[in-house]
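Enquirer: Have a look at these structures, which come just after this line.
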Structure I
Amino acid sequence: MSSDSILPRSFYERDTLCVAKDLLGKVLKLADYFGVINEVEAYVGQDDPACHAARGYTPRTAVMFGAAGFSYVYLIYGMYHCLNIVTEREGFPAAVLIRGIDLYKPTVISLDGPGKLCKKLNITKNNNQIDLTQSHDFCVYNTTIQPEYMATPRIGIKVGTDKLWRLKTI
């Protein structure tokens, strides 16, 4: 894949739910790993009680308030990293959590769950705040794949469960 097919910043500067839907079928690349994104969740602004930015600007959430197209990696339960991609305009904190991929290189395996995905790809806080529109080692490639998907409540949250913002290919 050429660098011309890396998703541009304008892709991420759109409505988070549109970005989430359009990330399905795209290829996540990290070093020598390549996988098709098959599950995501949207987190949209300070009015979304499940969004990390609901409590405002903090050192942890600073990247969410920045430019779209940057990685936001955090640790949950003291042991699992989660990869998000910042969306929308600067100053409006929103991101898409990458919940699953179908890894096809260097091996073929389905990685379901953000912790499992990050563990296999060695994604840690060292991968936080990387510009995915400029990096050739950590980026998302465009494809023409437009998979069918289902929308369900997000997983592992106690608030905002009324929103059908988890999208999974079928």
Structure II
Amino acid sequence: MRTKEVLVLSYQESWKDDFEKIAKELKAALGDLILKIEHVGSTSVQGLSAKPIIDIDLVIAIDTDLSEVIQKLAVIGYVHEGNLGIEGREAFAYSGKEHLQVHHLYVCPENSPELKRHLAFRDYLRSHPETVLAYGEVKEKAAKLFPKDIDKYIAYKSSIIEEIYKELEI
């Protein structure tokens, strides 16, 4: 589910509750198949401007049967899209979730480099408020410059993301 239009909002306290509502539904459907549900992405960082889309990583054990996870997610309206070109992460689209905030759902094994990257990026931002301000300003400017072009929006903010990765040594 990739957005075409770009809308970046100031941080919303409600994003925490939005994540919890989605997580509750996922926990009820998957139970012990998942180890953790991680709120990642910009909406997970206090004070960071973001597109109002909750990014979620479902963490599964290395030996968990992915097909069982896919099947249980299908029962509640999620459709497996494959890894979309990113190893260590399985993406899911959905329908019938009007009662929940728009979100991106990924399933990652606990040893996934992509999961580790998401968590490291989130945790770095959570502990560096000056970077949160700078990154938020870049995102807001990118959204104003490219409100109808997600690819140019992503390209515009890529240099600050690369700077953060250098700090993380990713």
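Enquirer: To test your reading of the models, identify which of I, II gives -15000 for helix-only ellipticity at 222 nm (-39500 (n - 2.57) for each DSSP H run of 4 or more, over all residues; to 500) when calculated.
Expert: This value belongs to structure II.
Enquirer: While we're here: Of the structures labelled I, II, which one yields 0.93 when Cα Rg over 2.2 N^0.38 Å is computed from its coordinates?
Expert: I
Enquirer: From I, II, which structure was distance in nm of label points 7 Å out along Cα→Cβ at positions 84 and 100 = 1.5 calculated on?
Expert: Of the options listed, only II reproduces it.
Enquirer: Something else about it: One of I, II was used to compute distance in nm of label points 7 Å out along Cα→Cβ at positions 36 and 60, and the result was 1.8. Which label is that?
Expert: Only structure II yields this read-out.
Enquirer: Moving on. Supply the structure label, taken from I, II, corresponding to relative contact order in percent (Cα under 8 Å, 6 or more apart) with the calculated value 29.
Expert: Label of the originating structure: I.
Enquirer: Thinking only about mean count of other Cβ atoms within 10 Å over residues 28-35, which of I, II has the largest value?
Expert: If we compare mean count of other Cβ atoms within 10 Å over residues 28-35 over I, II, the biggest value is for I.
Enquirer: If distance in nm of label points 7 Å out along Cα→Cβ at positions 20 and 92 is calculated from each of I, II, which structure is the one that comes out at 1.5?
Expert: Computed on structure I.
Enquirer: Taking distance in nm of label points 7 Å out along Cα→Cβ at positions 52 and 68 for each of I, II, which is largest? Could the numbers behind the result be given before it?
Expert: Working: I: 2.0; II: 3.8.
When distance in nm of label points 7 Å out along Cα→Cβ at positions 52 and 68 is calculated for I, II, structure II comes out on top.
No lab work stands behind these numbers, since they all come straight from the coordinates. Quantities reported herein were computed from a predicted structural model and do not represent experimental measurements. Cβ atoms are built from the backbone, for glycine too; each structure is taken alone.
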